[in-house]
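Undergrad: Take a look at the structures listed below.
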Structure I
Amino acid sequence: MMIRVILSTLIVGSTMIQASNPLDSARLKAYLRLVPVLFVCYIIAYVDRTNVGIAKLTMEEDMPLFNAEVFGFGAGIFFLGYFLLEVPGSVIVERWSARKWICRIMVTWGIMAAITAFVKTPMQFYIVRFLLGVAEAGFFPGVLVYLTHWFPTRDRARAISWFLVASPIAMIIGPAVSQWFLDIGRTTIVDGVAITNPDLLGLKGWQWIYIFWGIPAVIAGIAVLYLLPDKPHHARWLKPEEQSALEQEIASERAMHGAGHHHSLMTGLTNPRVWLLAIAYFGIVTANYGIEFFLPSILKNWYPMEPNKIAQLVMIPSLLVIVGQLGIGWSSDRFQERRWHSVLPVALGAILLALSTLTQGNLWLTMICFTIGAAGMKAYMPAFWSLPSYMLTATAAAGSVGLINSVGNLGGFLGPSVIGWVKENLGSYEYGLLFLAGTSLASAIMIAVIPLRKNPSDPRDPS
């Protein structure tokens, strides 16, 4: 009951939904039925792509060749595979079936995530991480396109924010659960006494992290077939009048945005503003994944601690990320403003990342900088991902979302690779952190000056 009240308030501000209104009733049901499913799926996706950061804490003990540079490249190569199917995946959701495509994605990525447990060489690690990216490609932009089939413009940023907040939740759940596997097969020192923990079924703890988190992806993928209707008229839990009201609302918005314009797929892929947004996203993602993959290693380098303690500390930044994403999503919809709700959090995050390089020796000051920095690198997302649907419609918007996400996520290769290379060749993480701060600040400036205005007379124009 409490969840229903909270989501009702988020949909219509401070006014409760009137059940006699078919449109508002359909909007509420869509929130309650769809967002939780997508939320859980994204948690699993995010854990499976980032759990390498926690596994690394003990994985490198068993395989000395897996140094910071190898891990950085392996963590990042995921995004080269991810790049390949982003745009096709978005268009498949728009033209075919979201639930079938998301099912395919989740089952295959769950299998690849589990296989990571059995890599023996850096090359095997690179290949599995690349294939994991190929398997997961299309999930994130596909969900964003799927949401445009269900949520009117006035609700979309908040729906996106509830979906996106799954990533910081994942960054809490992932380490919280994974830490219990870390000591399997390791020798630890407790009160000055060496204690050797046995393997479990012949496998080390870092191997169980990969296997454990691969299983939910397969299960959730199958569940998606039954829980995610493609369009409102497919939803048996909507009354006919609710189906009609919701589809008419969304159709009228698409017609309004597309009046006088034929927006084909090629329109979205060749629009200069879309490419500028993709480049800006690239810079932010570079910083975001550089931090997410290497924060455990940075803390271990700056403050020698047991892996379990580090796993607990890396959960802290995600708490502020949750507040930031939900707050930005609400505020962006409340004021119908997207640009500065994107720019300001990223700029703040860049400044705090730069300042973090001056905090070594003071653990809690370090954590404050990384916490605010991480929040800035994610809080902007609900507002940012509302921009493409303002500029373009239907297939063009789907293509643009896929393009922005695929090009932008190549930053997920650059950030960890640079951090790992800098650590191995310069012996320090500080220069890498300054690089990440620079890419995100440049992105904030770019978003601030990109010409977004399509129609000066449109009151919903995001500029």
Structure II
Amino acid sequence: MASLKLRAAILILILLLAGWNTPFALPVAEAEGETPEYISNELVLKLYSTADIDAVAMEHGLALPPLDQFGTRPIYRMRILDGVDALVKAEQIKPGPGSGDSRVEFAEPNYLAQTPEGRRGRVRWNVGGDAGTYASQWSPARLRLPEAHAISRGTGVTVAVLDTGVDATHPALAGRLLPGFDFVDFDADPREEGEYGTNFGFGHGTHVAGLIALTAPEALILPVRVLDPDGVGNIWVLAEGLNYAVDPDGNPATNDGAQVINLSLGTLRRTDLLEDIIAQATCASADDDDDDDDDDDDDDNVRCRITGGTVVVAAAGNGGDQVPQYPAAEGVAGSLAVAASTRSDTLATFSTRGPWVWVSAPGEEIISTVPEGKYATWSGTSMAAPHTAGVAALLRAHGPTLNATAVVEQLVTTAQPLCADGPPRLDAARALGQPAAAPYCDQAYLPLILASP
């Protein structure tokens, strides 16, 4: 423990001397193998006016200039100078009855996010399978993809994958990937980095991308790297990735952004920042009156009028309980939390569930792409989410006038009941207007279906 503390002290000293101004910096965990909950000396702050940033920073012991600003919005990533822990500092600053700073809309630590599989015992993928088993596995038939693909294959739609990056050399992804961006290293090369067996997140983004390619075979995939090789990131980098995904060139009139975003990641802490940015992405917070009394960019209003917003699909988590995980549990209009279903059309035992989870999709023993041209099996809500994002792409291609909220509503209302308790399972064909199919149930669950009203 002493050597760990010494290494932590040395790293913190180096970061402080450097200004801790790297795009993506993580603290050392308190003990080997632990992932901290947040970056201890960083604060995410939203003001009502950009004019107040200097005064707020000086009054509350925050370094100037800010580490970062979210575009032109009054949202900042700040370094704490006085040694106060970020969670304590946020409580001191954020407004409340008779306390806090009235110039501040919200203040919170820069929370860490990670893949659900990393949080649940760091479950790795198992190598095995090939292009044939990938295409013929159980999930496409359960989702009724062959029938859906006769109507839509996702042509003209872009799905952004905010994850650990993607192996662009994988044959199954050839011709499917847009250039993308890496917000971890802050460069234009969002490739997977790391090593299998050493880095628990390695291959995660490639596996997710492969499932979107399988579900929406003519949609394009925009890789946005927001997680490190261990599958860990922070909410600031995630917010930057979301902003990029909806408008890569920064010009809302060009309509080059993703129509669907997949988030196979999350945090156990609700965050004001992610709720704010996801609402802007889905256009749930669009201000159409152009009165300029809000703090949103007018660019958001232009983009929302043109695109109808971006559907945001998020993995519900692998807790096997009802503990909310975010951003899936934010409940923003145009976003959708997804649980994992099994071959037997039941809810996977590992899947997080609860009233905020509206649909499920195949997530148990799913074969997909991994680096070095290989295929592998992985289980988790991280696999359920891209199946859903792919079906959302099919629907957006088929109904281009549907806005993000309408797409989510269509996916939810056409989903089919599971063979046991749990959120209904996605039905791609029915979402595209085909009649409902008879419920799929193993013989063990057939009596339950026959006895239901």
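Every number here is computed from the coordinates shown, using simple stated rules; none is lab data. What you see is a predicted model; the values in this text were computed from it and never measured.
Undergrad: Consider the structures I, II: one of them gives 16 for relative contact order in percent (Cα under 8 Å, 6 or more apart) as calculated from the coordinates. Say which.
TA: II
Undergrad: Related question: Starting from the value -8500: which structure in I, II was helix-only ellipticity at 222 nm (-39500 (n - 2.57) for each DSSP H run of 4 or more, over all residues; to 500) calculated from?
TA: Source structure for this number: II.
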